[in-house]
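Engineer: Pasting the structures in now, so scroll down.
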Structure I
Amino acid sequence: MPVAPTVPVAKDASAANRLRLEADLVRRLRKLERVFDLPALRAEPLAAPDVVEYYENCHDAYRKYHSQAGAVHMALNDGDRFDPDGFFGQLRRMEAGWAQPPAALLELAFGQGFNLEYLASRHADCAVHGIDLTPAHVRIASHRLERAALQRVSLLQGDFHHLPYDDVQFDEVFCIEAFCYATNAPQALSEVARVLKPGGCFTLFDGYLPRHPEALAHDEALAVELVAKGMAIEGLQPLDLLLSQALQAGLLLADMTALDSEVMPSLARLESITGAVIRFPWLGRRALARRNRMRGRNVLAGYLMRNAVAQGLISYRHIVLRKER
């Protein structure tokens, strides 16, 4: 049986830079302690209703602060400058890997419909499907696709742990920055494998842990935990564990690319936005007290993620898994 490959850990070339990043992380954690009740937040369990609440209360904030076009994921940019055209980066990378466009594809957790509109408008012969847990997303994406007068697009509200589709229905399944919400990754991977045609691909873009949390120093482990909690995730997925679980589901690793440098402009932008809440703790506490409990927590992820990626605690990957023929 093939063995899931070992995952290399990112290394900084400069010891001085490592020390600077470590000190910066400590400073950021201490600032967050002055704004959030971190012990209570860490002790709070997260489940599917919390994910729905998070996105129900954040979709307008995503439009206002993140992407006016309705992208929920990070942009991929070359160099240091943020460019909103990078929101198409994941989709272009996925298309570039196709020998021919799929006859049928499925997006898990389609958000506000940004990705499905792009693909349906470019591939009129493809039957495009999407499933999302959040009712507001289904409404928003449906209106978006109706305004664009796109055909052969079908949206469902549901849980990707239990896909309401026939066996071997899709040539391609993809998920951009949302498979991290899998509470039972083996079950979700088995469902993806079930609905994929033999030789079909499951494409993922997301942040993963190159090392397990127990292998990290205290502040490092705390940072990756708070990044996850900030996005209503119980915990980020260790990369080697995900690949092993995929293998057990019959999904073989076909390709994997680290895109850490490409997401840095997006992370720097989010850090700047969330840093305004942290700058004056008493004002931050007052501002967060007026927000829904799930919406305010995304400050944690925005304020910590650039440092965590720079240190190699989290790595943003493009992963292609192929179903055995």
Structure II
Amino acid sequence: MSVRLIVAVTDDAWFYQLRQISNLTEVNFWSPSNSTFRALQAGELFLFKLHSPNNFIVGGGVFAHANSMPCSLAWEAFKEKNGAKSLDEMRARIAKYRKIKPDSREDFVIGCRVLTQPFFFDRQHWLALPGNFALTTVKFKRYSTAEHDGRQLWDAVQEVLESPLLGRDRGLSSPSQTADGPHGRYGEPVLIRPRLGQGAFRILVTNNYQRQCAVSGERTLPALDAAHIRPFADGGSHEVSNGILLRRDIHSLFDLGYVTIAPDMRFEVSKRIREEFENGRHYYSLHGTKIREATQEPNRSALVWHNENLFKG
């Protein structure tokens, strides 16, 4: 099979900030504009190069998802994994690229390209650009392993990631090596399953429910949270099917077991709210509500776990 790759131009400060952080599982390669990104599918390679005169490929990651959101929410989801030390620094950098006042307090809507299993090459491993990469490129250039330049790029990246100097486990499951096979040393290129982190989980769950609370229908994005059905600390995963988008107060009650979602996808409220707080009229009015449909429905075994282990009944 063929796999697509892109080489995107990155902000140097973004790169140098992130390469100092150890054990990164995900990063947000953001764009100062909210333009739509459809160049890759999940599991394909997203590589980045520095600005001139450092015209080299310096790292990359596995593409997981792209969408647009206010920079404050991108910061809340990824923090320093946005390649900035603070939200103010990130906002100032966005303002610079938009050519407006650097002290603007606008909550810019930006493009987010979520990368998992990121890697950052040391200087001696920086890769030369393919010969057909124009140095005037502002955003990115597409490649495919079905073409010569794309295949050479794929193999070059794999070679660096397999280098004993870097350690063999860089988070990427490299293709099977076939030294004498018809496809070259690293075998046939394959999609790499993104291993989602907390930030990617939040972004994907938010989109899975079309940015609406699954119970109340609330659309005010800053008031919404991606809740784990089975908590990560209790063996749950960051998979989309283990998440549900809830208004923040409902999320708090869900985590504490005062509300749940039954396997038939109906919202249930514990009698303990009334008994312990002499309140809860708003929540009881939602009791029995069928949750909103999602692109990928919640994992029923995770719902059973929540009902049996957290819900106060």
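Only the coordinates and a few stated rules stand behind these numbers; no lab work does. Just so it is clear, the model here is predicted, and its values are computed rather than measured. Cβ atoms are built from the backbone, for glycine too; each structure is taken alone.
Engineer: Work out the source of -7500 here, i.e. which of I, II gives that when helix-only ellipticity at 222 nm (-39500 (n - 2.57) for each DSSP H run of 4 or more, over all residues; to 500) is computed.
Structural biologist: Working: I: -14000; II: -7500.
Here the read-out was taken from II.
Engineer: Quick check: 18.0 is what I get for mean count of other Cβ atoms within 10 Å over residues 136-143, calculated from one of I, II. Which structure matches?
Structural biologist: On the way: I: 18.0; II: 14.5.
Computing mean count of other Cβ atoms within 10 Å over residues 136-143 on every structure in I, II gives 18.0 only for I.
Engineer: Quick check for you: by relative contact order in percent (Cα under 8 Å, 6 or more apart), which of I, II is greatest? Intermediate values should be presented prior to the final figure.
Structural biologist: Numbers: I: 24; II: 17.
Biggest value here belongs to I.
Engineer: Could I ask something else about it? If we compute FRET efficiency 1/(1 + (r/R0)^6) of positions 72 and 272 (r between Cβ atoms, R0 = 25 Å, to 0.05) for structures I, II, which one ends up with the highest value? The partial results should precede the final answer.
Structural biologist: Numbers: I: 0.85; II: 0.15.
Going through I, II one by one, FRET efficiency 1/(1 + (r/R0)^6) of positions 72 and 272 (r between Cβ atoms, R0 = 25 Å, to 0.05) is largest in I.
Engineer: Which one of I, II has distance in nm of label points 7 Å out along Cα→Cβ at positions 24 and 280, as calculated from the coordinates, equal to 4.5? Present the calculation step by step, with values, prior to reporting the outcome.
Structural biologist: On the way: I: 2.5; II: 4.5.
This value belongs to structure II.
Engineer: Given a computed value of 0.4 for distance in nm of label points 7 Å out along Cα→Cβ at positions 64 and 200, which structure among I, II does it belong to? Mind showing how you got there, number by number?
Structural biologist: Working: I: 4.0; II: 0.4.
Only one of I, II returns 0.4 for distance in nm of label points 7 Å out along Cα→Cβ at positions 64 and 200, namely II.
Engineer: On to the next question. Going by distance in nm of label points 7 Å out along Cα→Cβ at positions 88 and 248, which of structures I, II comes out largest? Kindly include the intermediate steps, with their values, before the conclusion.
Structural biologist: Numbers: I: 4.0; II: 2.1.
Biggest value here belongs to I.
Engineer: Have a look at I, II and say which one yields 1.04 for Rg/Rh (Cα atoms, Kirkwood Rh), as calculated. Could the numbers behind the result be given before it?
Structural biologist: Details: I: 0.95; II: 1.04.
Considering all the candidates, the number was obtained from II.
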